[in-house]
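Have a look at these structures, which come just after this line.
Read-outs: derived from the displayed coordinates by stated rules, not from any lab. The structure presented is a predicted model; accordingly, all values stated were derived computationally and were not measured. Cβ atoms are built from the backbone, for glycine too; each structure is taken alone.
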Structure 1
Amino acid sequence: MLSACLGGINMDFLNEYMLPIVFGICLCIGYVLKQWVKDVNNRYIPTIVALLGIFLSIWIRSWQISPEIILSGLISGLSSTGLHQMFKQFIEKKLQ
């Protein structure tokens, strides 16, 4: 999922922090916010899903808080916005 390289830095180690259930929920909530809640500025959606990801990650882990749990929530939440953007660009390119 996060196998991209950024400036020569391998980001594969972040895969172990990905929580698919948190990712899926954040992807759906982000989509709903973008499509149906017009009062939310698009620039706030990544922040909203990042915070939601942290909350869900802590909840899933029985309300325990640690840096790893926070990171897993952030990675799962923020990667959902990245996937949405990749999918959107793919669809727009297909339509051209």
Structure 2
Amino acid sequence: MKIQQIRQSIALQGLEDWGTAGLPGTREIRVSGVQKVIPGSEVINTGVFECTPGVYRRSVKQAEVMHFLSDRGRFTPDGEDTIHFTGGDTLFFAAHTEGT
């Protein structure tokens, strides 16, 4: 199928356990989600994930778009000012964007 749809992502149930994330010396973060891939275009994917509060280092090497459904947070790209976000905001991360 050329189009993958995630209906009512804000109310999505049954997310898969993706394990933990976090920085040494900080509270462990639980991460869960669902990922959708279009067959034949595996390099492009989308999904929904949620995590418990905490601090972790972003290590995704690909460009990424994140749309936040609820709550709030902040991201500090290496060498740049902190970006604060809240539910309803969308962030675009260029490839190789790293930070906490």
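Assign the value 23, calculated as relative contact order in percent (Cα under 8 Å, 6 or more apart), to the correct structure from 1, 2.
2
For mean count of other Cβ atoms within 10 Å over residues 42-49, which of the structures 1, 2 scores highest? Show your work: numbers first, answer last.
Values: 1: 15.5; 2: 11.8.
Top value of mean count of other Cβ atoms within 10 Å over residues 42-49, among 1, 2, belongs to structure 1.
By the measure mean count of other Cβ atoms within 10 Å over residues 26-33, tell me the structure among 1, 2 with the highest figure.
Checked 1, 2; max of mean count of other Cβ atoms within 10 Å over residues 26-33 sits with 1.
Taking semi-axes √(5λ) of the Cα gyration tensor in Å from the coordinates of each of 1, 2, which one would give 23, 19, 10?
Traced to structure 1.
Taking helix-only ellipticity at 222 nm (-39500 (n - 2.57) for each DSSP H run of 4 or more, over all residues; to 500) from the coordinates of each of 1, 2, which one would give 0? Please list the in-between numbers first.
Numbers: 1: -22500; 2: 0.
It traces back to 2.
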